[in-house]
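Only the coordinates and a few stated rules stand behind these numbers; no lab work does. Being a predicted model, the structure only gives us computed values, none of them experimental. Cβ atoms are built from the backbone, for glycine too; each structure is taken alone.
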Structure 1
Amino acid sequence: MPTKIAPSILASDFANLQKEVEMLNASQADYIHVDIMDGVFVPNISFGIPVTEAIAKHAKKPLDVHLMIVDPDRYLEAFRNAGAEIITVHYEACTHLHRTIQGIKQLGAKAGVAINPHTAVDLLEDLIEDIDLVCVMSVNPGFGGQKFIENTYQKVKKLKKLIMSKGAKTQIEIDGGVNLQNAPDLLKAGADVLVAGSFVFSSPKPIDTIAELKQLY
């Protein structure tokens, strides 16, 4: 299966958001990754529903919305209405994760679950068949441009093994510090989707950088 690339709009130039979205439309990106931070679950604030709507208005790629917020259930419908096609919630933020996953699917979106670097893959065992996408955080969530955590490779291998043992169709997404150096090993370990923020948007030629990532297997 070809590698899917989800550039994170958090790393873009917010003063030229429409232009940045149009650049991604013209690229080989598969999704537009939208990071929502509330300053409570993570120590940073990004943007919310109105900006997501503004991105969706110009986007020709599906929005992959990553909710780094407490009590995400309160906002699932609002983000779906704002244009989210994949809604990812954090394992650590959901008291009743199965109910949250059901809620996302009832809205007609794909359900993603993100796990922080300290969260064990095994905790998803009873739910893996219900999850469309697991977002493995390869940095501590909250800020872009962080150093990649090396233990991620082992975590991805473990997760892939779990998915295959259950006969699930769950995809593995990697978020944080992804670049051309570590991407091949991540894909070899079993990753399907690569989120790239700073690496894409700080590139002199973002479209070419996305194409290079897309060519990896």
Structure 2
Amino acid sequence: MNYFTESIIGALGLLFTLDPQVYLIMWTSVHISLIAALLASSLGIPLGTIIALGRFPGKSALMLVLGSLMALPTVTIGLFFYGLLSRQGPLGELGLLYSKTAIIIGETVLILPIIVHMTISAIQAADSRLLPTLKMLGASRCQMLMLVVSELRRTIVSGVIAGFGRAIGEVGVAMMLGGNIKGFTRTMTTAIALETSKGEFDFALALGILLLIIAVAVNGILNLINRSST
């Protein structure tokens, strides 16, 4: 057998024997990304709804900025928050650098523009009669926000799931803000980079397979949501 075949067999062995280190790293990644997705959703969905329904100067410029932030490199966000959270930074006294909290903050900011933008797109693509009907029925602005989100929940949930997929697959924020500390802040992407550099290719490959399975599951859920909404 060649090196790659042996590595695949070794990786599958780690997965089927439920290697505790492999699954601890997987759980750390999923846990951090889920919290980041929930936080970004709690901020992004209301913000996106307000932007979509509102009329104010600079709305077009704001939309352009949001679109640009969606493509922002993760290392840029990591560098920004590293400066804020380092000992010499303005928030250094909080002691958050190299912690799960720091990664969650960075990933929340990373995926927030995605959720905001997809919420705006969902509302703008909705039935043009929706808002006039709600106004005619006497709905207050707060009620309109809640009803619009409820009506478009499937599309908005798709944005949340897409944000989770972006968070769990990123490496720059997790590496710079988490420090890749074993058993604490080591995520799948940072562990894959580390173990590959150490020559532990079977361990890295096991994590890569898990990451691929999660990515396929995320895309499968998105496809199911899109089909059910048509």
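For structures 1, 2, calculate relative contact order in percent (Cα under 8 Å, 6 or more apart) and state which one comes out highest. The partial results should precede the final answer.
Numbers: 1: 23; 2: 33.
Once relative contact order in percent (Cα under 8 Å, 6 or more apart) is tallied for 1, 2, the winner is 2.
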Value 2.2, calculated as distance in nm of label points 7 Å out along Cα→Cβ at positions 14 and 70 from one of 1, 2, is from structure 1
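Work out the source of 22.5 here, i.e. which of 1, 2 gives that when mean count of other Cβ atoms within 10 Å over residues 6-13 is computed. Numbers along the way, then the final one.
Working: 1: 22.5; 2: 15.4.
Of the options listed, only 1 reproduces it.
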Candidates 1, 2; P(r) over Cα pairs in 5 Å bins from 0, in percent computed = 1, 7, 12, 15, 15, 14, 12, 10, 6, 4, 2, 1, 1, 0, 0; producing structure is 2
Note: helix-only ellipticity at 222 nm (-39500 (n - 2.57) for each DSSP H run of 4 or more, over all residues; to 500) at -25500, derived from one of structures 1, 2, originates from structure 2
Comparing 1, 2 on mean count of other Cβ atoms within 10 Å over residues 54-61, the highest sits with 1
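Assuming 0.85 is FRET efficiency 1/(1 + (r/R0)^6) of positions 38 and 150 (r between Cβ atoms, R0 = 25 Å, to 0.05) as calculated from a single structure, say which of 1, 2 it is. Don't skip to the end; give the middle numbers.
Numbers: 1: 0.30; 2: 0.85.
Of the structures listed, the value fits 2.
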One of 1, 2 was used to calculate mean count of other Cβ atoms within 10 Å over residues 62-69, yielding 25.0; that structure is 1
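Out of 1, 2, choose the structure whose coordinates give Cα extents along the principal axes in Å, for residues 46-85 alone equal to 36, 18, 15 when calculated. Can you show the working numbers first?
Details: 1: 29, 18, 13; 2: 36, 18, 15.
Matching structure: 2.
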